[in-house]
1. Once distance in nm of label points 7 Å out along Cα→Cβ at positions 272 and 320 is calculated for every structure in I, II, III, which label goes with the largest value?
2. Which of I, II, III yields -27500 for helix-only ellipticity at 222 nm (-39500 (n - 2.57) for each DSSP H run of 4 or more, over all residues; to 500), as computed?
3. semi-axes √(5λ) of the Cα gyration tensor in Å computed as 29, 25, 25: which structure among I, II, III?
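Please treat every number below as a calculation from the coordinates, not as lab data. As the structure is a prediction and not an experimental result, all values here were calculated from the model. Cβ atoms are built from the backbone, for glycine too; each structure is taken alone.
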Structure I
Amino acid sequence: MTSHRILIITLELLVCVIHPVGSYWEMAIHVNSSSFSSSPLCASHHDSKPLQNLELLLSMLMFLRLYLVHRTILLHSKVLLSASYRSIGSLNNINFTFRFVLKVLMNKHPARTLLVFILFFWLTASWMLTLCERKTQASTGYMDTALWLIAITFLTVGYGDVAPNTSCGKGVCLFTGVMGVACTAMLVAIVTEKLALNKGEKHVHFFMLDIQISKRIRHAAANVLRECWLLHRTSLTKAHRGEHRRHQRCLLEAIRVFRHLRLKQRKLRDYVSEMVDLPKMQMIMCDLSANWNNSYRELEQRILSMEQKLDELTLCFQQTSELLSEALAHRHHAENR
């Protein structure tokens with residue numbers, strides 16, 4: 001067991017040990033009746049401010065136990081329980097943490113996951129606000145008012161009818177506003193992704209746009225020819241000068257419309273060609289990488305064969321040198337005799 005693991009276990013034990021001192025507070029039910037005086041959700045019968053602050057601090061620290069939620073999600077997720085996920089993840093050096101599980105859930109069920117998170121955060125922040133505001137005897141100490149205040153703060157509406165009175169409550173509302181902005185951005189991204197066209201729908205849409213633009217180009221070309229003929233006829237018949245200028249303006253307008261449509265068609269076809277070329281480029285890159293791998297393997301085999309041949313040549317040279325040395329030794333011995 002490593003020191004990091006021991007530290008985590010110690011922190012978990014400390015978080016589980018934290019609990020407010022229950023002798024200083026008692027629960028009170030808010031009743032809308034004239035015979036009962038209204039009281040907040042939790043009220044203190046002691047005027048000792050240090051004890052109240054200690055009680056509030058311990059109550060807020062109890063929310064650290066929410067780490068058990070993400071651990072429960074991790075342990076009961078299909079990602080961790082699936083053997084195929086674990087095997088493929090181990091091959092790719094993927095750690096199955098809560099972050100990975102959350103990314104998988106956001107990819108598979110983005111709207112459902114975000115909705116559950118918003119509801120969970122709404123209830124948690126409302127309860128934290130009641131804990132912060134319970135000693136002020138204000139309306140924000142009630143759960144219904146806290147739910148309303150957290151909701152309008154999360155949605156960044158802020159009607160101004162209810163406001164926190166303590167620094168702790170203001171901090172909770174500030175954090176709620178920041179989380180509301182972040183969740184709103186995520187919601188906009190999810191809705192945009194859902195409303196976006198997929199690849200097949202884009203091809204159909206752009207194909208129909210191309211057909212429509214082609215029809216409009218033919219009509220614009222026909223208008224250009226018609227205005228040219230009318231202008232030529234008015235110049236031959238020497239009609240009124242105002243009519244001649246009118247046909248000139250109509251001809252220029254028809255040419256402008258024709259050029260605009262041609263430019264629009266060119267941009268559309270360029271965009272479609274880029275969409276088509278991207279998969280082709282990916283296929284080409286895959287083929288090139290496969291060819292490079294094959295060439296690398298062939299080169300390795302050739303290098304190995306060359307090494308084997310060099311070893312054989314080295315062995316032959318050694319044998320030849322030994323034979324030469326033996327022959328020279330025999331010759332020297334014969335000469336001595």
Structure II
Amino acid sequence: MARASGRSNVYNAAARAKARKASLIDPTRMRQLVQQGPESIGASIGEMGYRSEMDLYASRMSGADAIEAALFHNLDNDLAGVLRFCQGNLKSLVAIYVERFDYEKAKTVLRAVNGGASDEIIETQILPSENPRNTSWLNIVRNTEGLHEAVDSMSGTPWGQTLSKLEGEPSLEDMENALDLQYFSDALKSVKGRNGGPRLLRYLRMEIDHRNVINQLRAIRMEITTEKRQSMVIPGGKIDSGTMRQACQSESDEELIESLRRSGSFDDSGFDEAMADSRRLGSLDPYAELLSHQRHAVLKRFSHLSPVSPFPIIYYIEQKSLEVRNLRLLVRGKAVGLSNEVLEAHMDY
């Protein structure tokens with residue numbers, strides 16, 4: 001997370017981010033997309049700001065594959081554009097948030113290599129070569145065999161340095177946990193050292209808590225040992241370490257949530273309903289959606305309370321990323337025949 005030099009242009013950048021946010025697909029139009037058939041939805045998405053990327057992939061891909069590739073390409077372009085119009089310390093603060101997408105691509109590469117995906121599959125479907133921001137990642141894939149070589153090829157990057165410190169023969173899960181730990185550690189240090197403001201620090205700590213909660217819920221289902229679960233906890237959240245140690249010993253969702261409620265920093269609103277829905281659906285989605293709504297509400301409030309700050313820019317980035325996730329869910333769901341009711345229930349507006 002290199003620090004940018006020069007003066008911040010907060011007024012201009014915040015105004016540009018708000019203008020971009022105004023062009024995002026609103027809930028009404030998103031619901032209209034849900035009602036469309038799979039044969040027409042691609043054309044509609046293209047008209048909503050994704051046409052140039054969709055045209056780029058149309059020559060060799062079709063259907064949901066082409067749309068998904070275009071969505072991620074568009075998001076990459078958008079993130080780069082936002083960073084370009086930010087300057088000085090503002091750019092450094094926004095870059096802290098944007099860098100998480102690079103960490104996610106590092107995970108994507110590791111999963112692809114670990115899963116034995118061929119170079120052709122990775123280049124044509126997972127990290128399409130048409131996207132220039134995939135070039136460095138594709139070079140890693142083409143020149144490595146197995147996780148160990150992939151890690152060596154990432155040397156010189158923040159994620160490569162993190163992975164090189166792991167001892168023994170770490171699993172893919174160990175690597176992903178290490179990347180999460182490193183990202184949030186670096187982000188917290190950067191915010192504290194760059195006058196990022198208490199609200200940005202508060203938001204990052206909230207994200208850490210949410211990541212820890214989801215990880216513990218998943219660990220319960222996977223029957224991971226207490227010791228392993230404790231090693232997965234990302235430090236720096238608002239929930240105190242003692243509460244998290246107790247949470248790591250929980251054997252059910254009820255026990256976990258009851259443990260977390262002992263912390264005054266845990267917002268348990270909506271968890272009883274999410275627990276019931278999770279049990280009924282056999283999925284963690286209700287928890288993930290609840291926590292996502294909580295984060296979006298906080299970001300929205302902070303962007304209004306601090307209109308001349310990094311928050312309008314970060315809020316826009318999060319909303320843009322959410323739009324891409326919703327559209328991806330929509331096109332993939334339509335492709336496999338999910339009902340409109342199921343799709344709308346899983347989309348986050």
Structure III
Amino acid sequence: MSVIVGNSEFRPLPNNPGAKITGVHESLLQECEKDIIWYRDNFFGKSHQNYLALDSPRGPLAISVIRDADTYKALLRTTAGSERLSVSSSSIPTSFVRRLFGLGPSTVNLMEGISRNIPVRSLRMCKEPNLPNELLSMEERQVIRSYKFGVAYVAPGQCSEEEMFSNRNENTSPAFKQFLNFLGETIELRGWKGYRAGLDTSGSNLTGTHSVYTKWQGYEIMFHVSTLLPFIPGDRQQLERKRHIGNDIVVIIFQDSDVPFQLGSVTSHQNHVVAVVKPEGENYRTIVAPKNGVPGFTPDLPEPCVFGQDAVSRDFFLHKLVNGERASYKAPSFAPKISRTRSVLLYEVASKFLK
């Protein structure tokens with residue numbers, strides 16, 4: 001099995017000879033979920049201070065501070081993300097007068113002691129009792145609980161995108177159908193109540209009659225399968241299929257062909273991770289290729305990267321896909337958009353309470 005990189009922006013990940021196919025042995029929590037848990041455990045329902053800035057050198061921000069025994073803990077929320085900070089109380093200077101009256105350090109000394117990157121002059125303390133709930137709600141709105149992955153079938157002898165999207169479901173191989181069963185269950189779209197990933201569930205069959213779906217580790221995953229999406233006779237590009245799969249961040253290429261897959265045939269700007277899967281008997285050989293700018297992500301691929309159809313292999317594969325999408329959020333094409341979204345959310349909270 002091989003792929004042709006050519007002028008493509010995608011680069012196959014190296015295999016790690018020491019890696020193994022394993023189940024999920026690490027936390028799947030997103031960073032914002034970890035922030036929520038940390039805030040609930042250390043701040044929420046306890047006496048603490050919240051500071052807001054509507055217009056600072058770092059944009060809108062919010063910081064929560066609490067003293068826990070001999071430690072100050074802080075959660076700094078900025079447009080770039082959140083930082084969980086801790087500092088010994090003894091390292092923060094407190095003036096003689098403030099100590100005399102039983103007061104803690106000034107806001108300036110406290111913030112500068114926690115981090116030199118806090119624009120303290122822009123901060124205003126907010127004592128509104130509803131603010132902690134608003135801050136939690138803001139973080140929860142950023143938690144991603146559903147994913148959509150594209151799946152395209154490459155028939156024997158095919159190598160181009162046009163050929164790949166022209167395949168009909170009835171002409172796919174038993175191995176491909178078995179692979180779809182490996183990914184999830186085939187569901188009828190009419191009346192579907194779960195995560196639909198932009199598919200039509202009204203019964204009009206605008207996006208086909210069935211799709212492949214699974215619930216995994218508490219997340220919903222819908223697979224946009226090229227051969228289950230509508231085939232339009234006379235449309236060489238099959239734009240309806242490309243409309244869905246071209247908007248998926250992660251795309252699985254099922255390679256039933258012995259012709260090396262050309263990564264350059266994946267042309268959508270939205271696609272950032274390509275997983276090429278080739279059947280080998282009851283197993284699957286896999287190459288994962290992220291786009292330039294996508295940082296590395298676990299789990300590492302073993303050498304050779306061949307996995308079976310068992311539950312552990314499925315966990316490994318889905319884990320790699322989910323982490324691939326999450327890593328893509330940090331790529332140059334996505335990071336600014338995510339930062340802008342977070343900026344809007346922080347601005348809404350700050351403007352609501354800083355009246």
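1. When distance in nm of label points 7 Å out along Cα→Cβ at positions 272 and 320 is computed for each of I, II, III, structure I gives the biggest number.
2. Answer for the origin of the read-out: I.
3. II
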